[in-house]
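Below are structures written as structure tokens.
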Structure P
Amino acid sequence: MNDVYAPPQDPLRLLHEDAQLVVIDKPSGLLSVPGRGAHLADCLLSRVQAVFPDALLVHRLDRDTSGVMVFALTPHAQRHLGLQFEKRQVKKTYVARVQGLLEPKTGRVDLPLIVDWPNRPRQKVCHETGKPAQTDWRVLRAAEDESRVRLMPRTGRSHQLRVHMLALGHPILGDPFYAKGTARDHPRLMLHSEELRLRHPEGGAGLRFRAASPF
């Protein structure tokens, strides 16, 4: 993408803080981690570290995706949380607005994904070399021109939700990579990380963090 990086300057939206972790509601348009070059240095990680100097990265959200992100505050918490993501023990729930009338009401996309090298960072479905990827969906509201859906990724591939919705013929509205025509004419990518469920790194208690969708 050749657009100018102009991230929002809103103050941090803190959802939770304790001795082991901090949870933030990330705005759309802000990188999770620094990009290449000084002009891409501003990111959620650096903003969190300005307030919590010990904060460590655990996972990422795409620049244009908003919602729940957890950061570790100790190396132990980073290892513990990182393993939960790696072993797919973290339950992730997203909400999205997609083009068209998505039917049936529920289903699963099971299509392997791999980077589309000539067009990176775009990803693509590839049955020969792709890595397994599964997404469950549930329609919340539907009309002829768009549907509001809840997406539950079972794997964590790059751009997974975006490519899986495209593969169904229902790209996420406002997607600068995969939407075309009027589906692209939205002020932001209509994808939001609504909820994370994980275990606390100290003691293993179940935790649920939620951020309401801004759209």
Structure Q
Amino acid sequence: MNKIIEDLNWRYATKKFDLTKKITPENIEIIKESLRLVPSSYGLQPLKYLFIEDSVLRQQLREKSFNQSQITDASHLLVICSLTEITEDFIDNYIQNISQIRSVPINSISGFSNYMKKEILSMQKDKMAEWNAKQAYIALGHLLHTCASLRIDATPMEGFQKEAYDEVLNLKQQGLQSVLVCPIGYRSEEDSNQFLKKVRRSKESLFELIQ
């Protein structure tokens, strides 16, 4: 079987984690680098990733997550956040980064900069926040596959109180909003869900070739 397909068949939304198993620092760095390489609109990466180990903080967040045990029991809790607003300075810093990394003069990419500013800065604030939040779902896809390839379990969650998370983590003061939560770690042998057959729609119902 193809390695990609094998990885995707292996993973499932883990319901019960093994509290005794921790992800190595080396694997955490691989996960971080995978997330750093995530594609985003214009390449702006309007995201921030919080890796939370603190047990007291995680207990507080569990209470804001309908008491789901994965929040406290997984090796790490990852909260994917997005910027509530993209500013002109943020775009300028991105352009500066392109110039430095690619060794190109800023004036040669000024057209790209001006185009982004025209398209993005004209957005209504709520639309911009929504647009930024959508980038988090691209990151989640990368995260799930990276973890599966490392045989690390991950459980993506939207079932949490976002405003409460934002308050507990002081996100608004940083111009951020919580979008997704994903505990990562290792499945417990007691989690019976790992033995269930994966249920997905057929290829015939999902795909259509238009020639």
Structure R
Amino acid sequence: MRYDLVIFDNDGVLVDSEPISNRLLAEYLTELGHPTTYEDSIRDYMGSAMHRIHDLIEERTGQRLPADFDDVFHARVFAAFERELKAVEGAADVLERLAGDGVPYCVASSGSHERIRVGHRAAGLDRWFEDGRIFSSQDVGRGKPAPDLFLYAAERMGVAPERCVVVEDSPLGVQAAVAAGMDVCGFTAMTPAGRLAGANQLFSDMEELARLLV
């Protein structure tokens, strides 16, 4: 099927940020007295907006995270991005192909606008994404697995949900895309295929994705 809009998740799909951010999140939560392993962070928080981390910690422990939690965490993440973040292998090739074929695309991420921008600059993908192609959970209030972000991105791009395909690597993101009535290509580089139930297609590298989007 030829889609009218390709909506990319950002972290783990365009930029290889999940290992960095989940390592730092696990370290920071543990530092604050909430023991968390890297594997715990991947399982519980990958693909989620910051408010979900606050909600889960309070739900599980009855304690609130510090008021400056987001600021401290993002400062650590952004510093690490500048040092070590790279684009997902083959992501730039997919973007170049879509642009060359005239296929509209955008990014819709649980991360903040600042996080998206910092990551794109560090990974060398910023030239593919002017402001009109960037959408964040900040824009809608409710992050994934709610469908709001994907529906908002489609509306702003002027495309009906059923004509969109979402490229996602997290269970929360797949749930959100399905709830939005969109097709989903699930990226299995970091997430086992069984956790991406609901995806219409699965792929393990960007060359394979390029074929799926033709």
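Laboratory data are not the source of any read-out in this text; all were calculated from the coordinates shown. Note that the coordinates shown come from a computational prediction; the quantities given were computed from them, not determined experimentally. Cβ atoms are built from the backbone, for glycine too; each structure is taken alone.
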field: For mean count of other Cβ atoms within 10 Å over residues 61-68 computed as 16.9, the structure of P, Q, R it came from
entry: Q
Structure responsible for 9, 37, 38, 14, 2, 0, with P(r) over Cα pairs in 10 Å bins from 0, in percent calculated and labels P, Q, R on offer: R
statement: If distance in nm of label points 7 Å out along Cα→Cβ at positions 109 and 173 is calculated for P, Q, R, the one returning 1.0 is structure R
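Can you tell which of P, Q, R yields 35 when relative contact order in percent (Cα under 8 Å, 6 or more apart) is derived from it?
Q
To test your reading of the models, identify which of P, Q, R gives 2.0 for distance in nm of label points 7 Å out along Cα→Cβ at positions 85 and 197 when calculated.
Of the structures listed, the value fits P.
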